[in-house]
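Given below, in the form of structure tokens, are the structures.
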Structure 1
Amino acid sequence: MKRFCVIDGQGGGIGALIIKKLKERFGESIEILALGTNAIATSQMLKAGANRGATGENPVVRTVREVDLILGPVAIMWPNAMMGEVTLPMAEAVVLSPAPKILIPLHQEKVLIVGASREPLPHLVDAVINECLQEVSNDV
């Protein structure tokens, strides 16, 4: 069984939407691990259907080494993003993880990603589920 890791912070809305769509598409054929930078984010992702969840720096650092795919907003790779919730060790662990990463270009940082779509979040998550996942993980 493939293990997907969804990382989110602040209110957990992005991660919760990703998890909801993953569950609709794959049901119980994958394991979804919710990693929140805070307890509210983790709670929201668990409510959306994640199989397991954990909160904080150490779970992120440890878990991203052992998953088949990482999903979340692009800010999970930036130290001090999400109002400081993403720590340097978290960002470094995500970047160095051997797992493929599917990142949504939503952020509140003062960064412009040239060529990134300005579609609303639900459209971006649909693109993740319907297009990007096929390219990265055909055998799910």
Structure 2
Amino acid sequence: MILHFQMNPSSGVPVYRQIMDQVKYYIASGTLRYGDHIPSIRELARSLAVNPTTIIKAYSELEHEGVIEMRHGKGAFVADSGRPLSPARQEAALRPQARQLAVEAGQMGATENLVVRVVKEELEQVNRSAPTPEPTDKEKRDG
């Protein structure tokens, strides 16, 4: 599975936090599920052109929060507690990013219609390019 991590150095949000937020988003959206492997520290540091200690910090925080688990010699995996978030928790996770977008849009004088259109288009593109999540065992049984 290919995950697309995008860093915005001008957002004011530390890079390690952006990584954490994106991992949580992938879990909340169902793109990542329990047991899924996430990119190695080295691999992600190379693809984002950031210091590996930045990735270590993000993964350590995610592990501390119970979102991922590190397996010595095998890498990082989505933890059992990393199940999709409830709608209320999804909103709480999305709100800071929405706030940042609103601030930047306001600073450049973008209209509400433009912001909504761009967000909808990006959602459509992400949904088109995202792999279809495999049904869980429960979903298969409940069919």
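Annotations for the structure displayed:
- Which of 1, 2 yields 0.60 [FRET efficiency 1/(1 + (r/R0)^6) of positions 51 and 91 (r between Cβ atoms, R0 = 35 Å, to 0.05), calculated]: 2
- Once distance in nm of label points 7 Å out along Cα→Cβ at positions 27 and 59 is computed for every structure in 1, 2, the highest value turns out to be that of 1.
- In terms of Cα Rg over 2.2 N^0.38 Å, the structure with the greatest value among 1, 2 is 2.
- Computed -18000 for helix-only ellipticity at 222 nm (-39500 (n - 2.57) for each DSSP H run of 4 or more, over all residues; to 500) - originating structure among 1, 2: 2
- Looking across 1, 2, the calculation of distance in nm of label points 7 Å out along Cα→Cβ at positions 75 and 99 that yields 3.4 traces back to 2.
Read-outs: derived from the displayed coordinates by stated rules, not from any lab. On a predicted model such as this, the values are computed, not experimentally measured, just so you know. Cβ atoms are built from the backbone, for glycine too; each structure is taken alone.
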